[in-house]
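S.K.: Some structures to go through are shown next.
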Structure I
Amino acid sequence: MEIKKLTKIVTNKNKLLRNLMMIIGVFLLALNYNMFFVEYDLVTGGVSGLAIVFKDWLGWNDEIFIYIANTLLLIISFFTLGVNKTKKAIIGSILYPLMITFTLPLSKLLIPYFKFDDFLLTLTLTSILYGFANGLIYKTGYNTGGSDIIMHIMCKYLHMPEGRANFISSVVIILFAGLVMGVNKVIYAIIITYIFSIIVDRMIIGISKRKLFFIQSEKYKEIENLIINDLHLGVTLLDGKGGYSNKTKKILMCVVPTNDYYYFKETIRAIDKNAFCIINDCYDIEGGTIKSRNFDLSEIF
């Protein structure tokens, strides 16, 4: 199948639900911006972070700054990144500042109800909401433009990975905020960014409920029989070849519920103490057949 057809299928898949999630995510992001970021002068990076810095430093209106900056970045993106890259950023770049204006009256009504004596509680709440909102947006495949456009431009012209480009741009803005607004803003930004990254990761790839085992053992047949007949789990037998020894080996691949991790690993060790095991978090399983059972491995030990 041609890549254009595949792209069209992926783009149109669950489009209505994805658009709804995008709108909810941007709404929450804008509400969080007005209720906490602007209210407490919190900066994490991106265009909205710069807007708060220039508001504090020069008295510029943060809403107008975001409108102008996002428009300029879209124009720059069109000439530097091309039409296709720019298309993905248009919706978020327009919707986010509109939502900031739209949620401003609501945020003013809600702010008195979210005034806490402990600022750490405020910081935690805004971090969670910031991460949740961004997680919704990223799951849809969209973005809010701004810093994402800057990141892609850096990737293209400075030849660096997206993660590093995003990190560098965020650090520059946060340090700039620290110079203008004080070192405490840098510390707040680190806390928010840390909590935000954890929540976004969990929302995109999920929480690991299973472990993926790769087992290489001379007693693979015995282990395979145990997994199927006694532990009632599914297993796949793979052919492998040692890079150093050049010998062919059998490798067992098995997905195990996280709560069975210890008992499963120790059972393998009991059969073959020299078994070579690679264990990874398994966030999602699609397709194939998953064997079900109505007991815990701990129940048979």
Structure II
Amino acid sequence: MVVMERDKNRLGVFYVVLSAVLFGTMPLLTRIAYAHGSNAYTVAFGRMFFGGAVLGAVCLILPGCSIRISGRQLITLLKLSVPYALVPVSLYTSYDYIDSGMATTLHFTYPVAVMLILAVFYKTRPDAKQIVCAVLCMAGMVLLYTPNGQVSMKGIVLAVFSGILFAIYIVLLGKSAVKGLHALVLAFWISLLSAAEIGLIALCSGQMVFRLDGAGWAAEICLALVATVFGLVLFQKGVFLCGEVKASLFSTFEPLTGIAIGVVVFHEGLTAREVIGVLGILAAAVLLVIPIGKVRGAE
């Protein structure tokens, strides 16, 4: 039984790490979309809308995969979609006030937020190993950040808020009653509802733009495929298999992917500080997968 539980956890970790690698390509695709006429709201909307459309089409042609859900499930999915939709809106908006490096660092404090939410509202305390891993991840993120540009309290609040929102989404997802839904159906509804919510915010604020050229639309569609069709599905499966805390900690592989893209694609160099930061996150990952002591449900 313990062996089966460990296998399930390892599979969940694999799904989360793979999703983090896919999510890590978002800055590159977003940069391309921005350069060809898009903005934060349009990128977030397009990612959800096009991704949801593809997922819906797959569900319609895949045998035994119906997009029909009950009213109770719809209410649960609405609760999940609200924080998920607001994450990119608040994070991307923070870029207008602070540099993206600081915003990303502040956003990735969400593993700690996940632990706090579980401890306060669900009375689930993290074990010593999880706390050590969280400290290593946070230290690694701080070391990866190089101060550059202006500092604004509004930007800081928005970036931290985006991390809290994502932590809320992770916890609600892990504790939700929609685990029985097909992974593609779950991702379809989350994407569809999030697209509607982001679209409404963008239209009301006058931030929706459709002046993209061909390259801009291509970047939007690639972003939808990478981050929504594959990334979102894998992350949700990973949360259900390995738990909220492990999923949040292993998702810190996302900025490592961004660094790798910077080195390979843009020939950016790595400072000693950044190397130590990467090693800190990797050390946390290794420590998490080492089976120490009794397997606990909170993991």
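S.K.: With volume of the Cα convex hull per residue in Å³ derived from the coordinates and found to be 140, which of I, II does the value describe?
M.R.: Matching structure: II.
S.K.: Of structures I, II, which gives 5.1 when distance in nm of label points 7 Å out along Cα→Cβ at positions 66 and 274 is computed from the coordinates? Mind dumping the intermediate values first?
M.R.: Working: I: 6.3; II: 5.1.
The value was obtained from structure II.
S.K.: For the read-out FRET efficiency 1/(1 + (r/R0)^6) of positions 170 and 242 (r between Cβ atoms, R0 = 41 Å, to 0.05), a value of 1.00 was computed from one structure; give its label from I, II.
M.R.: Of the structures listed, the value fits II.
S.K.: Computing distance in nm of label points 7 Å out along Cα→Cβ at positions 18 and 74 gives 3.3 for which of I, II?
M.R.: On the way: I: 2.0; II: 3.3.
Corresponding structure: II.
S.K.: Where is relative contact order in percent (Cα under 8 Å, 6 or more apart) largest, in which of I, II?
M.R.: Details: I: 19; II: 42.
Largest one: structure II.
S.K.: Can you spot which of I, II the value -20000 was calculated from, given it is helix-only ellipticity at 222 nm (-39500 (n - 2.57) for each DSSP H run of 4 or more, over all residues; to 500)? Kindly include the intermediate steps, with their values, before the conclusion.
M.R.: Details: I: -20000; II: -24000.
This figure was derived from I.
S.K.: Which structure, out of I, II, was distance in nm of label points 7 Å out along Cα→Cβ at positions 58 and 114 calculated from, if the result is 2.2? Mind showing how you got there, number by number?
M.R.: Details: I: 2.9; II: 2.2.
Derived from the structure labelled II.
All of the numbers you see were taken from the coordinates with simple rules; none came from a lab. Computed from a prediction, not measured in an experiment: that's the story for all the values here. Cβ atoms are built from the backbone, for glycine too; each structure is taken alone.
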